[in-house]
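Okay, got some structures for you below.
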Structure P
Amino acid sequence: MTAKKQTISYLQKRFQEIGFKPYAKHGQNFLIDLNILDLAARVAQIEPNDVVLEVGTGTGSLTVRIAERASHVVTVEIDPHLAQMAVEQFDEDAPITLLQYDVLRNKNRLRDEVLETVREKMAAVPDASFKLVANLPYSVATPIISNLLASDLPPDSMTVTIQKELADRLIASPRTKDYGSLSVWVQAQAHALVARELAPTVFWPRPKVTSAIVQIVLDRQKRAEIGDLRTFQTYVRGVFLLRRKFLRSALLGAFKSLDKPSLDPILARQHLGPEARAEELTVEQHLALAKALAPWLREPADA
């Protein structure tokens, strides 16, 4: 099971044969430097007991590399033409299950069948570990990462190729332009690092942005300390809805069940003054404030 050389001319020829044209809405940019795929597989540190989820099978070049190392690969591809092209690369007995549909039921929820399939494959592997390894389509990268961390089956690690702009948000520090709800949500329960930046030239069609290989490693102790994940996610989404406003106004605007007499003592106990803003608080401060506000939290008004 070996991946064919994935040059521009090869892709153009094969796509013409199968009647496929890259679709910008689906973020279909294909790596033409296969050394990058080898790098992603190495960064992921795939072990024989790993069940790996890949979102965006594409031509199957990364899938093949993962399958050589993992117990099983569950790979999801929305486009039927690409799904068929990928299958042609797989040996009949390869430990690969290809699911051909949209991985997302909606922006806030993964399709149930995806994690059900992962669970099924993990049940057959002693001491199974779950990882995400993917060249994520740009259009779904944020909901994939967010929803997996919100699920009851979060990956032990996620090694993903994404827009550098998104990578910057994942690792951002307070008081920077990239720090926001995604930064807090991810850093509250995992450790994220940029393994490699990727120029647009390593993809075809060439995107207009720089990309990056990012690894997110779950910290189960940090995750356990959050308590109610759903409440914390509700808080994080709400507090950054009006990020340019002062924290007090932002919270009152996002959560209609919250009023000034209830909120002001809480902010005082958290030592958060009238000029505090959500983008200035550390992850730890957000965790503490979310727990204090838990009795009042509802879905953000504009969510």
Structure Q
Amino acid sequence: MKIAVLRDDLINPSSPDAMDTLTEAGFIESVLFDGNEVRQIPFYADLEKTIGTLQRYAPDVVFNLTESVCSQGGLAVFAPQLLDILRLPYTGNRTFAHLVSADKDLAKRLFLQNGLPAPSSVYRAGASYLLKAKTEHASAHLDDTCVVSPASEDELRSALKQKERETGLAWIAEEYIDGREFNVALLGDEILPPAEMCFSPDFKGHKILTYEAKWNEDCDAYQLSRRSFDVENEVRERLSAVALKCKDVLDLRGYTRIDFRMNAKGVLFIIDLNTNPCIAPDSGFIAMAHEAGLSDKEVIERIVANAFSK
């Protein structure tokens, strides 16, 4: 089988998340190499170049790893849209789910409209808020200054405008849930064992997975935030139930990661939906698959097989 591994065309390949993209693509290529013809193809900003490269290679299936176009996460939805137009089978979620995932504000509104728990973006006196880049994943631009406790709604708006000036991106605010954090992964119709991100008492600042905590292995924040599968059965069941409802609402397929926070009262909130999560060998998704007893080959082959399902 001819397989194209479609990945980002990296403008700055030395950044930690970009290097992870290359590691991920190389990992997929190595797993699929046995018995297949595999080639990595960047999703170029020049769509004609991308189309021409795909058409000349004429793959049987595309393993879509595209997380950004022109370094913009919100444009990654171009990949499934283009593959639909070219009528090429591809892995992972379809365009609608990617559109929702690409806009954190849209995702939140869709969750709440369908009875799914999500943090409120409405100003409430005395509450703290987490500021997020609206269309970016991978904890882009997220640091400890993104948790704010505004004295007024105007002050909250000013904080958002400041972030927008600093980054050139749109930002949103949502109520900060100071509590436990969980990751849930879906592989086809299966929910993998949920993981908890545990923060050491020595973790400095607000307990959030900042860009540094997620990507810089040498920093204290990375070392002091660790994954654990010691999740209570009752919590595991509630996480799974919400994840299954998300799957139904968004018609999720292939593979997805959903991140949650739990407040002091035990209430769960969806804090992120990633319809194209990292599946590098050291990723949380692969760790959850291993916890389920699956090998790397089994995971990748199931993702490819799902590309041909109706």
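Bear in mind that the values in this text are calculations on the coordinates, not laboratory data. These numbers come from a predicted model, not from an experiment. Cβ atoms are built from the backbone, for glycine too; each structure is taken alone.
Ranked on mean projected area of the Cα convex hull in nm², for residues 158-237 alone, which label among P, Q comes first with the largest value?
Evaluating mean projected area of the Cα convex hull in nm², for residues 158-237 alone on every structure, the highest lands on Q.
Given that distance in nm of label points 7 Å out along Cα→Cβ at positions 134 and 166, derived from a single structure, equals 1.8, which label among P, Q identifies that structure?
Q
Given a value of 15 for relative contact order in percent (Cα under 8 Å, 6 or more apart), calculated from one of P, Q, which structure does it belong to?
P
0.10 is what came out when FRET efficiency 1/(1 + (r/R0)^6) of positions 30 and 126 (r between Cβ atoms, R0 = 35 Å, to 0.05) was calculated for one structure; which of P, Q is it?
Q
Of the structures labelled P, Q, which one yields 3.7 when mean projected area of the Cα convex hull in nm², for residues 230-285 alone is computed from its coordinates?
The read-out comes from structure P.
Given a computed value of 1.02 for Rg/Rh (Cα atoms, Kirkwood Rh), which structure among P, Q does it belong to?
That value comes from structure P.
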